[in-house]
Structures are given as C-alpha cells and as structure tokens.
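J.: Please go over the structures that come below.
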Structure P
Amino acid sequence: MPLAQEIETFLAGLSKADKAQVLKAVASELLDAYPGIESHPDVCGGDACVAGTRISVWVLEQARRHGVSESHLLAEYPTLSAQDLANAWSYVRSHRDEINEQIHRNEEAVDRGQVPGG
C-alpha cells in the first residue's frame, strides 16, 4: 500500500482533536517550505542550498551583495536556473538573520585562514 494511503487510513482512526493537531504540525512545516531550497545536516554543514546542489543560498546572497549580477551567477553556476535564483532570493527574504549569520561565520573563517564552510 502506498504511504499516502497508509496515512489516510491512519488519520481515519484519529479523533478530530488529534487530526487538528496533525494538521497544525503539517501546516507549520509547510509554511517554512521553500520550493527548490533544501537543508540537510550532511550537506554544506546543514546550510540551505539550491535543491540537488551544494550551492549554498548564503553564497549566492553574498555574491549579490557584492554586486554580482544574476546573469553572471547563472554563467558561473551553469546548473542553476533563473527559477533557482528566485527561490534563493525568496528564502533570503524570509531567513535574513540566518543568512547574515552564515555569511558572517564564513567571513570569519576566511579571516582566520580556514576554508569557508569547513
């Protein structure tokens, strides 16, 4: 049986209060979902990346802050699409403190002579 059907069967046996709690948890998770952006603990130290790549959102944002154009980013990262950049910029708008911290952390690593992101 496909997982979605198993979940539907499981939900059918829950009380309305329990269903509401499950719905709240799922909705909360979806509100922080950004299509095309992923974060995995074992990829780039858990920093948000463009899906299917090791290109961190903070790297793209730092480049943009330094005046690098979108066309240049697309040329430098040929696996990226314009939609990937739009997804990254959306993520940055909603996670500005996180991105600022990642940029700061990596700038400090460079100042100490360490490999960024390492």
Structure Q
Amino acid sequence: MKTTLNGRTVDQLVDRFAEIGVAQDRAELRGEISKFNKLYAEMKEVDIDLRARGERARRALLRLYGHPNMQVRLQAAKKTLAVAPHLARQVIESISESNWFPQAGEAGMTLRNLDSGIFKPD
C-alpha cells in the first residue's frame, strides 16, 4: 500500500503513525489479518520516511510513549529503540508487565529477542 507522505510535516507523520496504530489494534482484536497487514505496511512507510529525515524526526515518536492506546505506545517504542534505547525499553517493559494482551505478549517477545541478540535495533 503506497501512501503519499511527501509534503507531510514530521508532526503529521507522527499523528498518522498513531492513527495507524489505533487501527492496527482494532483490526487485530477483530481478527482482520489482511487489514492488519496493510496497516503494518503503511506504518512501515511512515517509519521509513521518518528515518530518512534523521534522528530528530525519529525521536518525534517519543511523544507517543504517553498515548492512551497500548498498540501505539508499543510500536513507537519499538521504532525508537535505536535512538532512545533506555526510554524505549522502559515503555516496552511496562507493556510486558501490564498483562494487556496481545501487546503484552509482543512486548515480552521483543524483550526476549533484544536480550538474546536476535533483534537489533537499527
């Protein structure tokens, strides 16, 4: 799913990232796998655009650490592990300990993969 991201500000991209995360949460809870996959691809495009704009743009996702939606917080933390490793890990640990599934499960797996070296933030 190719979206038009050119011309959007960093704040607009961060807002779109959050919108996608909320939609992912709904799709996952409803078992809408193909919709979730499309949203995953769209979030990846937003992430790629933020990365292309540099570390400051990527760090803009840190404002989502306080978002009311757990999926948004988790994805923002995972995408910022390379630029804010300690803060991002704290968010992921908090989600893992929350027992709010399915995000707690994904957070736990992320921590396990980080600790074992399987997942390396970039």
Structure R
Amino acid sequence: MIATLDALYTAASSIKGRSAVKLFLRDLLTPSERIMLGRRIIIARMLIAGKSYDAVGKELHVGNGTISRVHRWLLDQFPGFENAIKEMEKEFELRKRRGPLISYAYMKRKYPLHFLLFPEPKKRR
C-alpha cells in the first residue's frame, strides 16, 4: 500500500502547470469523482470564510454529512487540506489583480484565420 500511495504522490508532485494537472486529473478520475473533489474544496473555502452549514448546503445543494466531513478534515491536525485552500486563495487573488491573460499570441492561436486580415504588429527592439 505504501508503494501505491508513493506512486500517486510522486506522479502528482511531478506535474508542472495548471493544464498538465487538468489533463492528469481528467485521465485519473471519473467526471463524478472530479466534481466531488471540487465540491469538497469549495465547501472547505466556504467554511474557512465563516459560512454556516445551512448557507453552504443551500448554495451547493449538499447534505450536512458532507459538510461536517469536510469540517472535520479542516479541524484535524493534518494541515494539508487547509494549506491547499490557502494557496488556492492566493492564486485567485493574483488572478483577480492581474486581470484576464489575453495576449496577441493567444489570440492568434485561438483565431488563426482572423489574422489573415491583419498584419503582424511591429516588433519592439
């Protein structure tokens, strides 16, 4: 069992970048498993923000059993879940301050035919 968990942790920690993680989780988990994990993370965020069980349950349509399980994980002496939530909040705050990340190169990849009508911008030296 230790070798199995080590393989999972090593595979997960070796992935770099959001899109690679997204592909890994898509291939590893079923759609319902991904939704359940995402929902647990959202529940944890809401509980950390001070929302009540009732408010969480109404907003996410989850039962008190699911909410209390996540709450117990947050109260345990194992900080992994809460540390992940804190890091995630930092990332969301950075995204909010940064604004949308749309570059010329991104637009050209997304809409290649549109760029047949427009010349390349002059390169800065």
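J.: If mean projected area of the Cα convex hull in nm² comes out at 7.1 when worked out from the coordinates, which of P, Q, R was used?
T.: Going through each structure in turn, the value belongs to Q.
J.: Identify which of structures P, Q, R gives the largest calculated value of distance in nm of label points 7 Å out along Cα→Cβ at positions 20 and 76.
T.: Largest one: structure P.
No lab work stands behind these numbers, since they all come straight from the coordinates. Since the structure is predicted, the reported quantities are computational estimates derived from the model, not experimental observations. Cβ atoms are built from the backbone, for glycine too; each structure is taken alone.
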